[in-house]
Structure P
Amino acid sequence: MRIDHNNDRKPSCSCNYCRKHRPIPVCRELAYITNTGTQSSPGNTVTVIDTETDQVIDTITVGTLPLGIGITPNGRRVYVANQLDRTVSVINTAENVVINTIPLDNYPISLVITPDGTRAYVTLSNGEDTVAVIDIETNTVTETIPVGRVPLGQAIGNTPFGTRDYVANFEDDTVSVINVNPDSPPYNTVIFTIPVEDGPEDVVMTPDGTTVYVTNYNANSVSAIDTGTNAVTTIPVGIGPVGAGIGNTPFGVRAYITHETSQDIYIIDADPTSPAFNTVVDIIKKDVTGQPSDAAFTADGLKAYVPTYNGNTVLVIDTSKDEVIRTIKAGDFPNIITIGRVCGFPHHC
């Protein structure tokens, strides 16, 4: 039996006791942020934030120079792309420990997971210019898909025309569209190549899968791609757009665009029924410092979280006011963020 400091006696963890007192899952919405570090001083950790309390609840050691990160739809696993190690770390979210390491042939950059949670897609740059496909059940690489030169960010989701992965090719100024629907004949092949502006870097997709937004770092713009027609609308933004996040906010669907140079967060109306669709409707400037690098939203859309690469912090934004309401200390050079619902069981014995 277990003795507490107040000397209360607790029942032993017998089979009958545990059957009678079955634990109820404790579910929390958690944010996972890669602390990349720099080439001269690489980071190797992931910061975990409870989005209800906005407190750091864990720091997980992963591989060297972690960049891309994704959480499975069931919240049980987080996958982290480690650039210098050429690996992907697999985190068990119940314990926040690395349970597997997947070797890759080249340097991984971004990582996304299919909506059905069966596969992870990882961009491989530095000369290879491919996307590696990881089977999540076996944690093995099953194939690689050639794309454009220097693939960086990507967004995956269910569009009205099937499940697609949109990959930004930085040197080609294009976006490769991969058919990732296993029931379709051109499965895991590039079905379209869409020209965008100079230096495409990050990609996000609207929840309904009708629009994809691509940050063009060198052009100071965002390309909005209609997933049905591949038509591109160019939206001017600030200097050096690097990251993007999208979510259903109190004002409707909004894309947050982060900037390396101007350090502002531009907000694009991403609701196709809105008269302001595909235009910048607000800019968050106050209390934004340290090179904001990415953005992610809670499921209810009431808060957005923005890592600041040079600030070693994560900004919390109230999306009903478009204001920074809190700053959370993170690790060295926090970079990419993913948010998901994680459930675990409390320990009774």
Structure Q
Amino acid sequence: MRILGFMSGTSLDAVDMAILETDGEVIHGFGPAGERKLTAETRAVVLEATEAAKSWARGAPPPAVFEAASRAVAMEHLAAAREFLAAHDLKAADLDLVGFHGQTVLHERPTAERIGRTVQLGDAALLAEGLGVSVAFDFRSADVAAGGEGAPLAPVYHAARAKASGLEAPVAILNLGGVANITLIPTSGALTAFDTGPANGMIDLLVQARTGARCDENGALARAGTVDEAVLAAYLSHRHFSARGPKSLDRFDLSLDAVSGLSLEDAAATLTAFAAEAVAIGLRTCSQPPRRVIVCGGGRHNPILMQAIRKRFDGPVSAAESLGWRGDSIEAEAFAYLAARTFTGLPISFPATTGVPRPMSGGRIARP
């Protein structure tokens, strides 16, 4: 199948797109990839929905803004798909399926007392109707309902990508998005994965709040600052970092309060060190020490973050491009791959990746 995969992360920067040819098991080929920056209007309504989600009580009706945000997200993806396809001399009719992650506005991990909650907004029916192509969506809900973390979901694709590249196990795939996650591909035994902690998310929120810019471009602020070791230690005392995987985290699980008294540069340096140390803790808890780490996601463009991770890992840490991978498109490719598995009923989450009791299929299909 030829599948267009979408990913729009919690950084609210862009819609990432990639075309993958796959049956959900073997990767047969790669089509074009690209991105379209989110409009200010869509960012605004999604931010409003995210704020509303923070105070949304369990059992209460969904916040009214969810409907408007869901439509805006779908229309944003529809416009992105049309531009992308036209730019590559393709038509929607050339696609067999679309994988639509939607926009996360809430993620609460499960506890001993209750199951988790996760919400990805996006009107899949509207997108399917607009493109005239079936859309796989809602990849996380079934996992969460079964007691799983609902994240991360890319590991099964990471494993397929590593196999296609002939990587020698054990190897770790590190995604540096708003939240960072690790997939360990072992020499034997089960594929394992978990969220390590915040990556770009807290740094982006800091910069956006204090300067209005989107991110710490090239790590310039962190480079100019000094790490506050006491604040770093306080962040690392959070229960997430002593827990074993599977485990997940929301970008809002930790606040910026601890860096509020620091200069912008020192705050950026401290949050960057925090992200790197969280990755290091995660790598140390892997069931098999990986030979190497392959890094994808936007955080690999931050040289200060990458330098900090390399200092904490005794082995090669390489950007995805070193293998010929498209580092900005791995998540979009992953949701194309997961769409194929949803369509064919193959499992997309596993006991050692999300904590579900058994390998589980997931996702739903919206048809035009």
Structure R
Amino acid sequence: MARSTKRGLDYSKAGVDTSRADAFLDRLLEWVKRTAEFRPVVGRPIVDVGYYAAVLDIGRGIGLAVTTDGVGTKILVAELAEKYDTIGIDCVAMNVNDLICVGAEPIAMVDYLAVQDLDPEVASQIGKGLYDGCREAEISIPGGELAQLKEMIAGAREGSGIDLAGAAFGLVDVGEVNCGRACRPGDAVIGLRSTGLHSNGFTLARRVLLDQARLSLDTVLESVGRPLGEELLEPTHIYVREFKELKRQKVALHAILNITGEGLFNMARVDAPVGFVIDHLPEPQPIFDEIRARGNVPVEEMYRVFNMGIGFCFVVPRDEVNDALRVLAAFPMEANVIGRAVADREKKISVPAFDMIGKDGHFFRT
């Protein structure tokens, strides 16, 4: 990937101010964390607020893992394309991929669908996506909520406004909750390929490709090899089966990391005094270079916002790398050792190929 020569579009200019979002979240969490004073005897939280998923001790050594997430502005692309059969997969994926990061096996999810207008065909397509996602995640949807919000929600086309989110649940032995505390310097980082953008960074992607470059969803980009709309709507891969098989084969998982919003900075969530050197990244899918080049987006911003071709990571002891890769070879998403853990209380993320050091949510050139 070529390096940018001048400052171009970034996430804040596209409309997502992460600095203000952090301040907003801090104010919200001031009150959310205080709810711990209402803690019941059963249901004690055993994972700090802010990790991928919460875990509640429900007794007899069982932890109930809970998480919630939505599809985000990828839905606007679905509205423009009038194609809704993949965003349900994204909704399931965005939840269960976080859930397994604490070592939990997903069991169920509930969904929340808000609509501007009631269109049965749209409902059918969304439902099919939810079904496909649940089949891959091996979970059910025992309930949910439909809200008609004409006055509150607007879409990319008149009457097309929808929002789709969910909350997923899983089980994990209390003694096996994984927050990355087992990470040690020298551990290997195994990166699993993403299917593309997944469901993150779409505000920047849309601003570059649809608004600034004025591409249509029917445009076939030579580097991508298919219509832009198909590429953007490629659903998020669900990594549940890979996780379950590694667990079944008793591979030691020192950390389980969903590379979602904020890209590689998700690695800094581990509850251990380590940073990571990511020095063997595979070439990202062409769509990422299209965004970078057409928006003149700096490389450091690309790696801060997008997954850049790596959708999920397992951190394993060096002597278990071959076992882990052997297990993962049976699954469709390519897996490779992309880096290693290093001793670092500041939890920096280093990407030597671009002379980048990441800290506190931002990459800097060295």
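State the single structure among P, Q, R that was used to calculate helix-only ellipticity at 222 nm (-39500 (n - 2.57) for each DSSP H run of 4 or more, over all residues; to 500), giving -11000. For helix-only ellipticity at 222 nm (-39500 (n - 2.57) for each DSSP H run of 4 or more, over all residues; to 500), the value -11000 is produced by structure Q.
Quick check: 19.4 is what I get for mean count of other Cβ atoms within 10 Å over residues 154-161, calculated from one of P, Q, R. Which structure matches? Clearly, the read-out refers to P.
Where a number appears in this text, it was derived from the coordinates with a stated rule and is not lab data. Just so you know, these numbers come straight off a predicted model, no measurement behind them. Cβ atoms are built from the backbone, for glycine too; each structure is taken alone.
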